[in-house]
1. Comparing mean count of other Cβ atoms within 10 Å over residues 45-52 across structures P, Q, which is largest?
2. Assign the value -15000, calculated as helix-only ellipticity at 222 nm (-39500 (n - 2.57) for each DSSP H run of 4 or more, over all residues; to 500), to the correct structure from P, Q.
3. Looking at structures P, Q, which one was FRET efficiency 1/(1 + (r/R0)^6) of positions 29 and 125 (r between Cβ atoms, R0 = 35 Å, to 0.05) calculated from, given that it came out as 0.75?
4. The value 73, 30, 27 for Cα extents along the principal axes in Å was derived from one model only; which of P, Q is it?
5. Quick one: mean count of other Cβ atoms within 10 Å over residues 101-108 came out at 10.2 when computed from one of P, Q, so which one is it?
6. The value 2.0 for distance in nm of label points 7 Å out along Cα→Cβ at positions 21 and 69 was derived from one model only; which of P, Q is it?
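Bear in mind these aren't lab numbers, they're just calculated from the coordinates by the rules spelled out. These numbers come from a predicted model, not from an experiment. Cβ atoms are built from the backbone, for glycine too; each structure is taken alone.
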Structure P
Amino acid sequence: MNGTLPGDAHDGWFAIGVHALALLARMPDTTSSAYVAASVNTHVVSLRRVVVRLVRAGLVRSQEGRDGGYFLARPADQITLADVYRALRAAGPLPPSRAVPNSQCPVGSGIRAALGEVAAAAERRLLDDLAGHTIAEVAARAVALGAHPDPA
């Protein structure tokens, strides 16, 4: 992999990011990347690619050293799913085609602009909806729906 996210829609990175944040919200201390990766069931390198973006966005902090790991940068009830989406998105929910349309065609010359308007409107609605949900809510719901009771 060349350091970019696979695919235009991050190939599940939003779900990985939400999962990691929900887990960190339930942990009392700094949590190792290996522990988070095991919960997500992904390779630790893949997890770190997601978490580095969450760190850059100010959603997660990292601590170096023997007892190092990750912890939330602010309370889980103050992190919305829109925050996570913004941190991990690439080209939005409707990425453009890799094909370059024929500029001599009446449709081809304007298709990117037309689809861009639709995509921008869709993304605004998506962000509005995601802003109404927090990591704290998702973490609590995941525990409630899970097969294993919360040990806390």
Structure Q
Amino acid sequence: MTSKPTATEAAAARLRALIGKEVHVSDWLTIDQARVNLFADATSDHQWIHVDPRRAATGPFGGTIAHGYLTLSLYPHLRGLVSEDCPIAPGVTSIVNYGLNKVRFPSPVKVGARIRARCTLLAVEDVQGGLQITEQYAVEIEGGAKPACVAEAIVRLGF
């Protein structure tokens, strides 16, 4: 007699079948000055290139740009990890950011630009209490030739 797979086993099988595939493309998000300023306040990084539009207008990018770490920090939102309406896998009860690998910021995000995330599943591992997944998180800038951010995000899924 074969037993029914657990939620973790079922999710692992479903996710492993997707390794190497793009698993999520977010909606476009406009990066406005208010968001950049709030991030600057939260991190105490008030460098002029981010928060002083007048001075930045004469700088290397012709205006203010988002912090690279702001772009990186949008992973949970752009990936949809914070939405209970659309779980990453059936049966998931918790999602914890576990870490990052190979983070790069190839191109700046100018304030006013629209960005979106493209996520490709790279690995699925069994861990105590659930699964650990690794995804490539690539943030594209609308009309841009290079991505704003490329990172491997590691997330733990609890069941």
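1. Details: P: 18.9; Q: 14.6.
Checked P, Q; max of mean count of other Cβ atoms within 10 Å over residues 45-52 sits with P.
2. Answer for the origin of the read-out: P.
3. Q
4. Of the options listed, only Q reproduces it.
5. Numbers: P: 10.2; Q: 15.0.
That value comes from structure P.
6. Computed on structure P.
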